[in-house]
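In structure tokens below, several structures.
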Structure P
Amino acid sequence: MNAIEVRYLHKTYSGLWRRSRIEALKGVSLSVKQGEIFGLLGPNGAGKTTLIKILLGIAFADRGQAMLLGRDSRDPHARQCVGYLPEEYQLPEYLKAWRALDFFAKLYGVHERRSRIEELLHLVGLAERRNSKVKEFSKGMRQRLGIAQALLNNPKVLILDEPTANLDPLGRKDVKDLLIRLKDQGTTVFISSHVLTEIERVCDRVAILHKGQLLTVGTVDELTREKSLEDVFVELVRAAQETEKL
């Protein structure tokens, strides 16, 4: 059983004044194995966010199916197995790190909150800063704390939207090392990003999405056998753009 299974997903939105239709997803199919780090790449407007919303059950496909651990993504039981960290999120800056996590742990109904919070603070490398206020944290530290928040309910699948965006090299390395530790613990990690170098370093497999269409799926080794991932990405996207002009 795959952690994520997407079959022939179609999603269309109404354009301005409903006079036009925007195809966000055009028959997308892909699978993510349990315990792997999977990267979804694509330029702005590719459909990455729409796909994530469907996986999270907060948007619905017009046609096709999205499955999480064998359950329809619209099933509440499926969503209980998923942790999510959006690109833009806010933690209460006036709270200490452990208090911020405790705030969300109460919302999630986490049992034995204190022990779970301590476990996660150690996992993300912030145990020694448990009593520091969030406003004192660097962007990289806030991102790691955000990942800890997404892990509070002990999810089997973790979905991250642009997890290394706007981070300095040290912050990116900290997040990369954390994702590898999560993989080693058996967590499936699904990353949506446009930071090609980071995806190349951390992901087992990669999919490239452009204007709602899947251009390729493969292991990083397969895709980068003769070229860098950036070169592969640019070549495929430009070829798709040229095809659109015909």
Structure Q
Amino acid sequence: MNQLQDPFQYHPELRDKITEPLSSFFRNFRAETILEKHPELEWVGEFLHTDDEREKSRLDALKHHPEEDLWVFAYGSLMWDPALKFSEVRRAKVLGYERRFILKEIYGGRGNKEAPGLMAALDRGDGCEGLIFRIPKDFIEFETEILWRRELVVPTYTPAFVTAVADDQHLKVLTFVADHQTVQICGDISREEQINCLVNGRGILGTSLEYLENVVSQFEVLGIKDEECSTLLAEAKAHRLSLATSDEGGV
């Protein structure tokens, strides 16, 4: 195993931009525990994946993975808070997929049924820039259990191995792609609705606007230019400002 002593050898600029795994909220995350602490979200319980469903998904996804380290592709919040023990992080581009803001969050994370939030999903497209985290092979079992508890809370994503390019290397990486058969994935969402969700969506993990701000901030550190994310953020902030100005004018 090629385990680097310094996980940030390739990207020292990320050293203070990624949450230390052991201190991450998601390290010990269990949806059932969250619902117990937030009775207003009790209704979400009937939509949760069961432990058996989650474990079957995990085992099915990994059954053909060779006895070697595992690469995990991050395109959203995993970029700044992976909650996984990793030996290496690198900038990478996944081929055949793109980041799309088509996930209407209604289950309490960054939005709810009355005021849905908006998050990113990986969908078929021209390519997606992000980060890949290398999980040492001896850690894969435990770390992927953590990953599945986080990503497969309710039906939204499907785990998949896709091709990523990092420094001219082609690597097979694990990621989670949009499941268009689920209620949260809205492939035909309008720009107006995207902006409204970003401005109004909030939940136990924070606001949807903060989520997008974090994506753009991580891109700035890496020197990644993502016109869609930057433009969407600017439009959402402008809309929020116009609402605030309108409210002030009505006083």
Structure R
Amino acid sequence: MFDYDSFTNAVIKANKELYEYISTQLSPFDLEESKTIGYGGDKTLNIDIIAEDIFIKHLSLFGDIFSEEIGLISSNSNIRIVIDPLDGSHNFLSQLPYYGSSVALQIDGITTAGYVANLANGTILYRDNKTIKQLSLLDDSEINIIEIRNPQVGVFERAYSYPKICAKLNEKRIKFRSPGAAALSLSYANNFNFVIFAGKVREFDVAAALHICGDLFIHQEGEFLIITKSEPYLVLIKEIIKE
């Protein structure tokens, strides 16, 4: 039987190490582009590689690693760990405080745990084989998850590439934001009216968040992924993207 407690502790330790590095050791060199292109196709910052190395160090003993930067590190295990070591790296580069990390645990092809850390405020939200929890990376204290019963905004990641859909949302007076860190936005979908993720859907971006949001309405159609706790919003957004 898989030891979820040990894995969760390892994920938390990795995020703590990365959070401490960002807070106390970050240098201008870390914000420069490396000479490589990540497996996910994006240009890689030096901090991306540093972050990835931290996660590999803590998690590789549990199974195969599939990371946005390096791709697959295989030991022919039935366990695969999907990592985005720095979600929202462009935000990080610009010192926009909305970035994090994402880790999904897959056993025999099924996601059984998801972890998304907000490295700007030092918190981690996760769902393992038990319940959803939120912890502080500073002192391990558990943070109460407060239900937002009347959300005031939605989230539309990569909205800048879809001006026609933005116009339709505006016509219907639907407020939304486009903060720029997919895993963070998707994992906190329960706090919003909806989250739309548009464009190429990569496993690194969504695997952990989809597990965390497993109790919500999830719909993928073409290049659009929608997560919402509201069925009326699901119907409305589906109509908007089809028009």
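What follows is calculated from the coordinates using simple rules that are stated; it is not laboratory data. Keep in mind that this is a model prediction, so the values were computed, not measured. Cβ atoms are built from the backbone, for glycine too; each structure is taken alone.
Between structures P, Q, R, the greatest calculated value of Kirkwood radius over Cα pairs in Å, for residues 9-144 alone is seen in P. Here mean count of other Cβ atoms within 10 Å over residues 81-88 was calculated and came to 21.2; which of the structures P, Q, R was it taken from? Among P, Q, R, the structure yielding 21.2 for mean count of other Cβ atoms within 10 Å over residues 81-88 is Q.
Quick one: distance in nm of label points 7 Å out along Cα→Cβ at positions 169 and 201 came out at 3.3 when computed from one of P, Q, R, so which one is it? Corresponding structure: Q.
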